[in-house]
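Down below are the structures I want you to see.
Computed from the coordinates by the stated procedures, all read-outs in this text should not be read as laboratory data. From a predicted model like this one, the values you see are computed outputs, not experimental measurements. Cβ atoms are built from the backbone, for glycine too; each structure is taken alone.
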Structure P
Amino acid sequence: MSLHIAIYGAAADISPHLARRLPLLASLKRNLKVWRDQYRLRYAANFHCDYRDYSVKYATNIGDIAIAETIRLNLRQALPDCSLSNVDWGDTAPLHALNSKRRIDLLVVAGGGYFLFNHDGGLQPRLRADLDFLKTSGIPYMLWGVGVNQPFNPQGEQCRITPSLDDKETLRSLLDGADLVTVRDVYSADYLSALTGQNVQLIGDPALHTAAALGFPPAEKQDADTTLIGINLPFHGPSSNQFLLANLAAYVRALKAIQQSSHCRFRYITHHANEYVIPRLLRTQGISMDIVHADLAGTCAAYRDLDLHIGGMLHSCILAASSGTPWIAIAYDIKHRGFNQLMGMDDYYQDTLHFSATALSELAQRALENRNALRQHIAVRREELRRHSSGIISAALEPLR
C-alpha cells in the first residue's frame, strides 16, 4: 500500500473557493450592502463598514490555498506513488476520522501562521488540540515553512509575544516532537529556536514558489506602454477592519498621487471574499481599477504583467514575488517585515500603525524607476531560496522513498 500523507493547513482544501458565484439572492444582498457603504463613505461624517457584512460560507484566504497546493505538488513530485489527503486545521476531528479510515504515515503542517498569537500574547487553543492528537496517535509529522503570526494592536504599538508557561510547554512539545522544523522568516526562526533544541531551519514561504509549481513561465509584460499596478488591502478580521477604517483616507490620497505621477492603471487582486467591497469603495473615491476575483491559477496569472504591486495581505506580496513582480508591503502583522527582510526588500515596506500617504507614493515612484533591477533581484533571491529549501525537504523525505 502506498504511503499516506496528510497535508494539514489553514486551507488545505485547494478547491477554487474564490471563483464560486453567490446565489442570486445572496449576491443581491451583498450588493445592497456595498451601495450602503458607498453612500456612507460619500456622505457620513464618520464612515464605518464591517468585514462581517461580507462574510460568505466559502471564504478562504487564497494565500493559504497557495501554500497547500505548492506543498502538494512538491510532495507529488518527490513521492509520485504516495496518497495525499488535505485537512484544514482548527478541528482535529477530521484527522481522527482520516487516521481511523486509513493510517496516516506522515502529517505535514503546511506553512502559514501556524503559530498564531493574539493581541495579549496568548497562543491559539488549536495548537494544544493538535499536540494531544499527535501524541495520542504517534503519527510522525513535519513543519514545512511555518511562521509566527501576531496582528498589530490597532490601539497601540506592535505587541510582544508573552505566552503563559502552559503555552510555552505546548510550543516546546510541538517543536521537539517534529521530524523536521522549517520556517518562513528569520523572526520565526529566532523565536522558535529559543524554545527547542531542534534545528529550526529557514526556508522561506512555500507560496514563494507557487507560480513555478503551477508551470507559469517567468513574468512578462503584455503592454509595455502601460504602467499597471496591483492593489490588495486586507479586510478579513477585526484588526484589518480597524486599520482599514483608520487609514482609508490616506490610502486614497496615496493611490491618487501614484496614479497622477505614473499615469498608471490599477488592478485590484482579491485574496479573500470579504474584500469584495474594498475596490468598490476605492472606485467611489474616484480611483478607477479592474478587479480580479479568481481561483489560485487566475490569481497568480494576474500578478504576471504588473509593474508593481502594493499588498496588504502578506500572500499578495508573496505571490507577486512568486511571479517576479516588485511589491510594497503594507503590514498589519509582524509577518510582513520578516518576508521583506528575507527577500532583501526591506526598504519597500510600510506598516499600518504609522502609514504615510506621502511615503507610499515616494516608494512607488522609486520602485517603478527601478523595476527591472528589482525584478532581477527578486528572481535571483527566489532561486536561492528554492535550491536551499528543496535540499532540506528532499533530505527529510529521502527515508520515505
Structure Q
Amino acid sequence: MQLIRKNIDKIIPFLIIGLLVSDFITSVVYKLSLFSFYRYSGAFKLVFQIIMSLVIIFNYKSLSRLHKVTIGIIILFIISQINIDSSSYDFMYHISRGNIYFFNRYLYILIFILFLNSIKIPSISFQKGYNYLEVLLFINCLVIIFGILFEINIFKSYESTPRFGYAGLFSKPEEAGFIYCIAIIYNYYYWSLNKSKTNLIKVAVFIATILVLGQKKMFLFVALLICMHLLFQVKYKKFFRVIIPVLGLIVIIFNKKIFSYLISHSSFWTRIYQEKGLLSTLTSTRSDLVKNVIIYIKANWDTYNFIFGGIDFNKYKVEFEAFDLYIFLGIFGLLFYYYFIKTFFYKNLDNLKRRLVFTLFLTSFLGGGLLLSVTATLLLYIVINKVMVVNDNE
C-alpha cells in the first residue's frame, strides 16, 4: 500500500500503457502462435483488479451508494446463475470463458470507479495517461498503414477470412474501434471549443483509421457524428434539420439498391448478402443469432428468467448491447445499466459532451461491444470524467 501511495501519480499512465501494450503482446503472440499461453492482456487486467480490490478494502470507511449498487449487481448475477441448470454448470468453464468471465468484464468498471473514489489521484495524472494513449494510437496507425501497404497478415482484423480490415497491433478490432472513437470524441470536443487545427487533424486521422478496421459499426459512428455535427454545431443547422430526415427517408426507400452498390466491391459481403439477405448482412448475421436466442428462450425460460436473466452467455451472446444485457441479467440488468450509464457517463456533462457520449452509446447499442470491453469502458470513463473537464456550456 505504501508503494501505491509513493507512485500515485503514475497509476493512470501505468494502467493505460499496460492495457494497450499487454493487448498488443497478446495479439502478436496469438497470431504468430509463439507460445501456448497468450492471454497477457487478461492477466494484466486480473492483477490490476486484485490490486484495486485490496485498495478498496484497505481504504473502506462506510458503505456508499456505489458499494450498494456493486453488491446488488453481484447478487443479481448469482440469482441469474441459479436459474441455469446446475447439473450442467461447469464452474471452470464459466470462470475461464463463460458467464463468470463475462460478468467480471461488466463488473470491472464499477471496481475501477470505487478504486478511484478510495484514493486521491492528481488530475494531471489522467491527462498524462491520455497523452500516452494517443501516442500508442498513432503508433498503431503507422502499423496499420504498413500492414495495408504490404498486406501483412498479423495486422489484419480477420486474418483467417477474406473479410477486409486492419486493426494493427490490437487483438480485437471492435475494441480498437471504440478506443479510437473515444480519442475522436476528445479531439472533436476540443476542436469545437477552440478550433485547433491539431485537434482537427487528429480527428481526421483517427476517423480514417476506424474506417479501415473492417467494422460496419464504425461507419455508423462516423455517420452519427457527422449528423450530430450538422444538426447542432454548424451555422446552418436549421437547413440540415430538414435535409437530413429527407435523405434518411430516401435511404430507407432505396435501401436495397444503395446497399447492393456499397457492398459490390467486397466479395465477402456480397456472398453473405446473396445467401442470407439484407438484414443479416447489415447486422453481420446478428439477426440470425437473435432468432437462435428466441428459440432457446421459448424452450427453456420461465417467468423469473425474464426478470433475472440466465443463459450461457458465451454461446448465445448476440452483440446487441441492450439485448445481451437482457438475456444475461434480465430486466433488472437493463435497469441497473441504465442507472449506471446515466449516473457515471451523463451526469454533469455539457450539451456537446452529452451528444458525443450518446453517439458512442448508440453505436454500441446497435453494434455491441462497448460495455463488455474493459479497456474501452475504463478509457471512456477516464476521458469523459477526468480529462475533458472544461466547464463551458452551450
Structure R
Amino acid sequence: MLHYLALLARLDGVDGPPLSEHIYRVASPSLLDVDDSIIRLDPTDSFAHALGTYRTPISLLRWMDARQDGSPVESQAVASELGALLTFVTDRKVNVAATEITLRMQGSEFTEFMPAAINDTGLVGPIQVDVRKGVELTSRYLRSLSPDDAVAIGAAIDLHYAAVLLHDSDVNTASTLVVAGIETLVTRFGQAEPVWADYADGPRFDARFTELGLSDVQAEQLRLEILQGQHLRLQQRFVSYVLEGLKDKFWETKVEHFTPGLKMDPKGNSRFLGYTLADTKPIGNWVPQDRSLLKRRLAATYAARSRYVHAGSRSHNLSTALGPATGQNAHSDQGKVPLAFAGLRRVLRELIFVEMNKRAKDMPLPEVRLVRNPPPEAQRQSM
C-alpha cells in the first residue's frame, strides 16, 4: 500500500486544482457506486467477459493526484493497490485493470481503454507454431517420463502457465511463480550442494579473506560455513542450476515485440485491431550471456523473490519491463537488477525443454482421434 499512502500524503493540504485525474476500469461481482470520497466509483452499462466466469459488471475507478507529471509506473501501482484495498474491504474479487492505458481523442467525451501488455508482449502475438504437432510430441514425451520426473516437469509447466496468466496484472507474483518453476527443476535435477564458484559474492569474500591473512584451510572452512546457510544454499543451487542448464544456443533466441492497434472514433465506436509485430530483439537484452554477469543477475532475481515472499517488497515494475527492450537492464554492471519477466520466463521454458529432452522417449499416444467432420461410417460405429 506504499504507493497509495504516498498518494494520500501528496493530497494532504490540497484544496483545489490543479490536479490530475486517473481513470481505470474495475470488474466486480456487482456494480460499485461511491461518490463524495477520496476515490470515486461510477457504475457503467458495460460488462467484462472473461473465460471461465459469468459476465462481470464494469465500474470506473477515479482518483486525483497532486502530481501533474506522475509516471505511468506510479499510476499503475496505485491502481493495483486500490484493487487490493477494494477486495479486502468488500471481501469480494474486485479486479482493477491496472495495466490498461487510458486514451481520449481531442474533442471527444468518450474514454477508451487499451491493454498495455508490456511485461512480455511476445505472449499476445499471433500463434505461429504447428499446434497439433507440438501438443502430440510434448504429450508423447511427458507420458514416457518416470513418475518423479513427470511430477517435476509437469509442475514446472503448470507454474509457467500460472505466471503467464498473471504477468500483466501482477508481474511480481508472476516472476515469483517462474522462480518457483525453476526451483521445482532444481529440486529434482539440480546438484545436491551449492558450489562456491557460482556464489555471486564469492570474489568479494575471497578478497576479504586475503586481506585478513587467512590460510587456505581457514578460508576454505569459512566458505563451507557460508554455503551451509539455508537461504544461501537455495539461492546458490538456483544460480548453479540455471548457469549449467543454459547452453550457448539459448542466446540465438529472438524476442518478438508486438504492439496493439486501436481505431478510435470520436463517437465512442472505437475498434481494437489486434497486435502486430513491431520488431525483434536478441534474448541477450533480457538475459546476459556473460556468465559472470548472469550469475549476479540470477542471484538478484532469487533475492527479489525472497524479499517479495517474506517482506512484500516489489522489485518488478514498468521500468524493469521496458528497460531490456532497449538493452538497458541486461548488461547492468551492478548486477543487482533481477531478470525481467520476459527473460526469466524464457529461461524457465528453455530449462523445461532441456530436462524433458534429456529424459523423454517417444512413447505412442492412444489411438483415439477427435475428428471435426467424421465420415458417415465412423458416425454409425459410434452410435
Given that mean count of other Cβ atoms within 10 Å over residues 39-46, derived from a single structure, equals 18.0, which label among P, Q, R identifies that structure? Q
Assign the value 4, 20, 31, 29, 14, 3, 0, calculated as P(r) over Cα pairs in 10 Å bins from 0, in percent, to the correct structure from P, Q, R. Q
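Can you spot which of P, Q, R the value 4.7 was calculated from, given it is mean projected area of the Cα convex hull in nm², for residues 7-46 alone? Write out the running numbers ahead of the final one.
Numbers: P: 4.7; Q: 2.9; R: 3.8.
Of the structures listed, the value fits P.
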Distance in nm of label points 7 Å out along Cα→Cβ at positions 167 and 367 was computed and gave 4.1; which structure, P, Q, R, did it come from? R
